[in-house]
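Read through the structures below before going on.
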Structure 1
Amino acid sequence: MMPKRSTKTNTIRPTLIAPCGMNCRLCRAYLRDRKACPGCRGNDDFKSKACVSCRIKNCMNIVKSGVTYCFSCDSFPCVTLNHLDKRYRTKYGMSMINNLENIRKFGIRHFLGNEKARWACPECGELICVHKPQCLSCGHKWR
């Protein structure tokens, strides 16, 4: 069965990069058709309870200082971010810490360009979902 063609654009806006370095444009919650999550920096109305209460998004170092990314924190990388990074590297081949290091070193625009190339489906070119081993646009499978 062919997947439904995604209605999301292939654009990755800077606001879709979470403080932890997650690219929300690649998240299954952002890509779902009903009650799609607007991303970590968006309104909390359609987010799961886990996302609303995220320890990184609600970290006092981020909230108090108003920093954009965790790499600006004196505790970078903290225990919470290390735990998240390990899980995503193991399960999905994405490192939040590497993402943040790249943003810090090269800037957000360069990072976004690399993300668009890195996460494009090799068959149709649409951006994939990091959580699923199948393109939501054309059905191409990997892993």
Structure 2
Amino acid sequence: MVKLDHPFTTGKPIDENWTAITDLERVIPCVEGGKVLEAVSPDLVKAEILVRMGAMSMTFTGTVEVAEKDEAAHRAVLKIKSREAGGQGFANADVVFELQGDGGTVHTAAQISGKAASMGEGVVSTVLDALIKDFTQRLATM
């Protein structure tokens, strides 16, 4: 299990940030390589992400769900469940957004298996860390 915490600032009002992070069709493309394949409901989509790890790239497909929403506290939990296309691996994560002011924190707890995991926890952490940092920068520009 890889756990990471990232503070972020968007420079936007908290309500605007709340709307952005709970709108899966807007927020998923903020992740490099991420795209929505199908909206099942406002809180559940089928999605895909292409992840590059060194010379290797893998595509994961699965679901992203807004599993918890506490609008008063500006806290949301996204649950990601995905499988590696053509492989045996999976990448699952709980991503908790806690908003304050013009930003907040993103807490990520990810479980990775298969080819990605075989590269070692250090590589997985580095790639995930870079993806989340890039995501928070993109969030500020959406």
*Can you say which of 1, 2 returns 1.00 when FRET efficiency 1/(1 + (r/R0)^6) of positions 26 and 66 (r between Cβ atoms, R0 = 25 Å, to 0.05) is computed?*
2
*1, 2: which one has P(r) over Cα pairs in 5 Å bins from 0, in percent, for residues 50-89 alone, as calculated, at 5, 23, 32, 26, 11, 2?*
1
*asked:* Taking Cα Rg over 2.2 N^0.38 Å as the criterion, which structure among 1, 2 has the greatest value?
replied: 1
*asked:* Tell me which structure, out of 1, 2, gives -7500 once helix-only ellipticity at 222 nm (-39500 (n - 2.57) for each DSSP H run of 4 or more, over all residues; to 500) is calculated.
replied: 2
_Quick check on the output: 1.7 is distance in nm of label points 7 Å out along Cα→Cβ at positions 34 and 130, derived from one of 1, 2. Which one produced it?_
2
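Taken together, the values in this text are just the output of simple stated rules run on the coordinates, not laboratory data. Not measured: the values here are computed from a predicted model. Cβ atoms are built from the backbone, for glycine too; each structure is taken alone.
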